[in-house]
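Below, each structure is written out as structure tokens.
Quick note: the coordinates plus some simple rules give every number you see, no bench work behind them. All values reported here derive from a predicted model rather than from experimental measurement. Cβ atoms are built from the backbone, for glycine too; each structure is taken alone.
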Structure P
């Protein structure tokens with residue numbers, strides 16, 4: 001999905017200012033340390049509250065890293081710069097890496113599972129469209145080739161339909177949500193806050209990621225050079241990120257405040273959005289990823305996603321997904 005960018009122009013400036021402010025929150029003594037630059041890609045998404053907390057609380061600096069976030073429109077957009085060596089890691093989605101592996105095997109791996117969407121993404125539609133079946137023959141706005149298209153395909157499959165039953169127009173999820181609210185398209189795949197906003201403007205939700213569990217997994221992905229040449233830094237980044245997530249889980253009010261600040265959202269909206277994602281820590285990741293001998297839920301989900309892409313002719317054949325997740329870089 002060209003997912004997780006839902007800010008207006010003014011809000012983008014506000015969020016960028018929040019990121020900049022967070023990067024300078026550490027005391028002068030900490031800033032004077034010989035910190036290692038660590039550049040990451042990300043896009044605006046409520047599930048990245050662990051990143052916001054780690055930046056705000058100085059957790060990255062505490063492990064010797066000067067984390068430099070670079071914002072992209074969607075989760076797949078940061079992968080080419082990652083492969084080109086312009087990023088040390090990126091926050092993306094598991095299906096992005098699976099598609100990449102299926103089209104041309106690469107050294108990019110999912111090294112940490114950040115969260116799973118549990119209702120924060122969905123298909124919204126005009127009031128006259130009562131169910132997914134009512135989309136037959138109608139136009140649906142979605143970002144082609146990204147994870148919101150995957151969610152649409154899941155919704156259609158659950159209704160006994162395929163993409164051939166609808167007309168997909170390529171649109172980023174922010175614009176798609178706005179287009180439904182403005183009555184420019186009958187339906188769209190989008191995320192919060194457009195899912196909540198739909199009800200305020202006469203539209204409604206007909207399918208969410210809650211009905212497609214473990215489909216939209218947000219991850220930290222790293223390329224070969226980072227995994228081989230910056231192993232300790234990658235582990236430290238994951239440790240600090242997970243500490244930020246743990247803090248957010250233990251202090252939900254602070255997480256809401258900070259998420260609202262970083263995302264340019266109202267606190268009430270941020271609080272609602274946080275109920276629709278499941279955040280994961282290092283301990284969770286050990287069970288989710290597992291080991292080659294005892295794989296967890298994530299490798300099994302990867303196989304299902306790959307098979308689904310093949311069934312929908314997004315891939316010619318299912319890639320070997322056994323290596324798209326690795327627990328090698330989880331801190332001990």
Structure Q
């Protein structure tokens with residue numbers, strides 16, 4: 001798992017775990033910030049479905065342009081590859097975003113992310129049970145620490161009021177997130193992260209075009225002005241500016257970094273490192289949207305970070 005990969009008869013560059021972890025941690029930070037921005041965008045009246053549709057289309061256009069300018073040959077795909085890429089794009093890209101947005105529309109961001117980040121645990125279980133891979137004890141310890149830390153952050157014992165449908169959406173998102181990591185880990189062995197995500201967002205966009213035709217898109221709503229809420233309630237921005245952030249810094253950059261990180265770090269470890277997202281999301285939601293942040297939640301954040309550190313030290 002840690003040595004050089006052989007791809008199409010050529011030896012791929014050796015894995016560099018430090019680079020991989022840095023990429024994933026930066027991506028997790030951007031995803032964490034994006035949670036609050038998406039929540040503000042959704043509160044403006046734009047539906048979860050339409051935000052996901054716009055996010056996928058915008059990310060596809062941006063990534064396709066980058067891939068074409070860098071190396072147009074990287075975009076090529078065989079018919080067999082197209083089938084896998086279609087599954088990756090629809091299930092791993094379109095649906096994971098949709099169910100996450102549906103979840104945070106009904107649940108606090110921290111609760112939604114706690115449930116979604118059961119995904120890395122599912123990846124480890126899959127690796128051990130079905131792929132027959134050896135999962136080191138430190139990885140299980142890292143998972144236990146990270147999930148326990150997330151539990152502290154949302155203070156589950158304090159009688160948190162949960163929306164049943166929101167929980168269902170978050171659980172579906174967790175399962176799809178696990179599948180996304182496993183599919184991306186496989187595909188990135190033979191394709192660079194930019195072209196992979198360009199194809200992923202292309203098929204996600206095709207899916208949404210059929211599910212919600214573009215001619216019915218509420219274009220006038222993105223010209224509306226929205227308050228940033230919380231401590232920034234006095235500031236107003238056009239909805240299109242929020243959507244642009246979600247597309248560029250909430251999609252193109254972090255998704256590419258996550259997939260790029262899979263070239264250097266296994267899917268299980270990427271999933272654990274990505275658990276930094278709930279920590280960032282909770283702190284940003286507290287600083288911006290005035291969501292709660294108690295000493296116990298801060299302790300939970302420290303436990304999550306400890307879990308990430310344990311995962312990085314597992315060899």
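Annotations
- Answer label among P, Q for the case where relative contact order in percent (Cα under 8 Å, 6 or more apart), calculated from the coordinates, equals 39: Q
- Computing percent of Cα pairs over 12 Å apart, for residues 265-304 alone across structures P, Q gives 67 for structure P.
- Comparison across structures P, Q (criterion: distance in nm of label points 7 Å out along Cα→Cβ at positions 89 and 169) gives the highest value for P.
- Mean count of other Cβ atoms within 10 Å over residues 33-40 derived as 23.1 - corresponding label from P, Q: Q
- Computing distance in nm of label points 7 Å out along Cα→Cβ at positions 41 and 289 across structures P, Q gives 1.9 for structure P.
- Per volume of the Cα convex hull per residue in Å³, the highest-valued of structures P, Q: Q
- Here FRET efficiency 1/(1 + (r/R0)^6) of positions 65 and 193 (r between Cβ atoms, R0 = 30 Å, to 0.05) is compared for structures P, Q. The highest value is that of Q.
- Identity of the structure behind 10.4 (criterion: mean count of other Cβ atoms within 10 Å over residues 209-216, calculated), options P, Q: Q
- Which of P, Q yields -21500 [helix-only ellipticity at 222 nm (-39500 (n - 2.57) for each DSSP H run of 4 or more, over all residues; to 500), calculated]: Q
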